[in-house]
Structure P
Amino acid sequence: MEEKKTEMFCLKFREKEPIIKDLTNKINKAKDIREKVKYAEMLKKEVDEILSCEDYDEENLECQSFRLIAKLRKKTAELIIKAKKLVK
């Protein structure tokens, strides 16, 4: 029996996912808060594009999952950005 690979139908998520992963890695490797904030701001911008998807279907489980992941990433980015204010 041959296994079928499931492929994401969401083009926007597929397009943004490698960029988001790269930015997340850069945040994790950044040495200081300014550098982390720079990448967090870029991450937030990319995630906002996913969250503003015009093709979002609230009945579709894949859409719901991608939106949940995007919301969590946005919250993470926002926390990093807020942390900068605490470090001053």
Structure Q
Amino acid sequence: MRVFYRSRAGRTVHGPKVVYEQVGEPAFCCEAMHRHWGLMVGFGVRGAERSTSKEINLWTRLPQASGFGAWGLVAIHFYPFCREAVEICRVK
């Protein structure tokens, strides 16, 4: 699997920081990855167009006492269902 990204200078509440954004559609390794992309697996943080994380992450929802959930991110370097390597490729 290949995912293409671009880096840009950005700002956070703590000052300047490099942010990453996905470019185009990924080249999926299998049909299962295509189905799970954007639901439980994706680039960076779920729901964010740009992120300070350039990893492919497995997204988990962690229950909180308030009733709202917090997102947990676990970086993956291969897809667990077909064991294909995940490549993150920079586009200039």
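Out of P, Q, which one gives -25500 for helix-only ellipticity at 222 nm (-39500 (n - 2.57) for each DSSP H run of 4 or more, over all residues; to 500) as computed from the coordinates? Display every interim value, and only then the final one.
On the way: P: -25500; Q: -1500.
The read-out was computed on structure P.
Could you tell me which structure in P, Q was used to calculate Cα Rg over 2.2 N^0.38 Å as 1.27? Please list the in-between numbers first.
Working: P: 1.27; Q: 1.15.
Going label by label, the one that fits is P.
Only the coordinates and a few stated rules stand behind these numbers; no lab work does. Keep in mind the model is a prediction, meaning the values are calculated, not measured.
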